[in-house]
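A.B. asks: Several structures are given next for inspection.
Every number in this text was worked out from the coordinates using simple rules, so none of it is lab data. On a predicted model such as this, the values are computed, not experimentally measured, just so you know. Cβ atoms are built from the backbone, for glycine too; each structure is taken alone.
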Structure 1
Amino acid sequence: MVSSLCQRLDPVVEAFRNRPLNNRYPFLVADAIYLKVRGYGRVSSKGLLIAVGINEDGHREVIGFKLADSESEASWGDFFAELKERGLESIDLITSDDHKGLVKANRKHFQVAAWQRCQTHFSRNVLDKAPKKRQPELQQSPNRIYNAKDKKEARRLLA
């Protein structure tokens, strides 16, 4: 039953993955999640590289995904090259975690785009460095800073 379902679903997924990207996406969010994948008689961990584009109207759209062995610069580079071949261009800002392979691939494939570290990943990293007893208190601080009305207020909250 699962095999039959996958046979019908695979062409739909491939069509989605290979569709032309005709819209402009000034903002791109790139990340990966790790999944257990069964293949060749064993289960292994694979990275699912994901790109979410935010169009000029502010709507988010999954514009691509790709299964990779790792988050190496080569894996992200191949993924970004595929997105560009499908029509992705004119990115203004990319947000992602600070993974070295991802950051290097960003710089190589989207030289003009600014890069910003993802607030969620940054906040998690800050909490990881804080003492356990201070974490509940500190957990709300980054959100207040991110949502400040202006830079002056954000700097005051940071201090």
Structure 2
Amino acid sequence: MITGVLLGANKALGLLNRLIMAASMLAVVAASGVLTLSVVERYFLKIPTEWQDETAIFLLVGVTFLTGAAVQARRGHVGIEAVSSLLSPKVDLIRQRIGDLVSCLFCSFFAWKSWTLLQEAITDGQTTDSTWGPPLWIPYSAMAVGMSLVALQLALQALLGEKSQ
């Protein structure tokens, strides 16, 4: 029963990860377009730029945090293969699950702090210090949601083991 729920959650998270990856590809293209526009305006047309750098940064922050769970689902983060190759498959699986649990705890703490930053940014109406001054809830929301998804992905991988692949 519980395994079925976990497998269902894992499948739903996999679908969400694919949607986020597709949106993130578009966001990277948009960020490169914004930065290219900035160069053209600044150096060739001599038009000052106010919003382009922060827009590109916000897009890339969103991509970085929101795609973390998809990368973790593929175990695409840096791992120490030398240690893994020295261990038996059973011991390596135990090492992997312990690593997933410890990482889940860290990412859960990071997510909690990100949610508190988001709440403060919304409550206080925080903005960046630039002349454009976009609201800080935008990058903080990407951090909070992204780290929450990574923590969830790690928890599912720790609980399901090989079934989460």
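A.B. asks: For relative contact order in percent (Cα under 8 Å, 6 or more apart), the calculated result is 31, so let me know which of 1, 2 that is.
C.D. replies: Details: 1: 18; 2: 31.
Clearly, the read-out refers to 2.
A.B. asks: I would also like to ask the following. Determine which structure produced the value 20.8 for mean count of other Cβ atoms within 10 Å over residues 25-32, calculated from the coordinates; the candidates are 1, 2. List each step's numbers first, then the result.
C.D. replies: Details: 1: 20.8; 2: 14.5.
The value was obtained from structure 1.
A.B. asks: Using distance in nm of label points 7 Å out along Cα→Cβ at positions 65 and 129 for the comparison, can you identify which of 1, 2 gives the largest number?
C.D. replies: On the way: 1: 3.2; 2: 2.0.
Answer by largest value of distance in nm of label points 7 Å out along Cα→Cβ at positions 65 and 129: 1.
A.B. asks: Taking distance in nm of label points 7 Å out along Cα→Cβ at positions 57 and 73 as the criterion, which structure among 1, 2 has the greatest value? Please report the intermediate quantities before stating the final value.
C.D. replies: Values: 1: 3.9; 2: 3.0.
The maximum falls on structure 1.
A.B. asks: Continuing with the same structure: Looking at structures 1, 2, which one was helix-only ellipticity at 222 nm (-39500 (n - 2.57) for each DSSP H run of 4 or more, over all residues; to 500) calculated from, given that it came out as -26000? Please report the intermediate quantities before stating the final value.
C.D. replies: Values: 1: -12500; 2: -26000.
Clearly, the read-out refers to 2.
A.B. asks: Please state which of the structures 1, 2 yields 19.5, 64 when Rg and Dmax of the Cα atoms in Å is computed from it.
C.D. replies: Working: 1: 18.8, 59; 2: 19.5, 64.
Label of the originating structure: 2.
A.B. asks: Quick check for you: by mean count of other Cβ atoms within 10 Å over residues 33-40, which of 1, 2 is greatest?
C.D. replies: Values: 1: 9.5; 2: 14.8.
The maximum falls on structure 2.
A.B. asks: Comparing distance in nm of label points 7 Å out along Cα→Cβ at positions 41 and 89 across structures 1, 2, which is largest?
C.D. replies: Working: 1: 4.8; 2: 5.7.
By distance in nm of label points 7 Å out along Cα→Cβ at positions 41 and 89, the leading structure of 1, 2 is 2.
A.B. asks: Still on this structure: With FRET efficiency 1/(1 + (r/R0)^6) of positions 9 and 105 (r between Cβ atoms, R0 = 30 Å, to 0.05) computed per structure, which member of 1, 2 shows the largest figure?
C.D. replies: Details: 1: 0.55; 2: 0.95.
Once FRET efficiency 1/(1 + (r/R0)^6) of positions 9 and 105 (r between Cβ atoms, R0 = 30 Å, to 0.05) is worked out for each structure, 2 has the highest.
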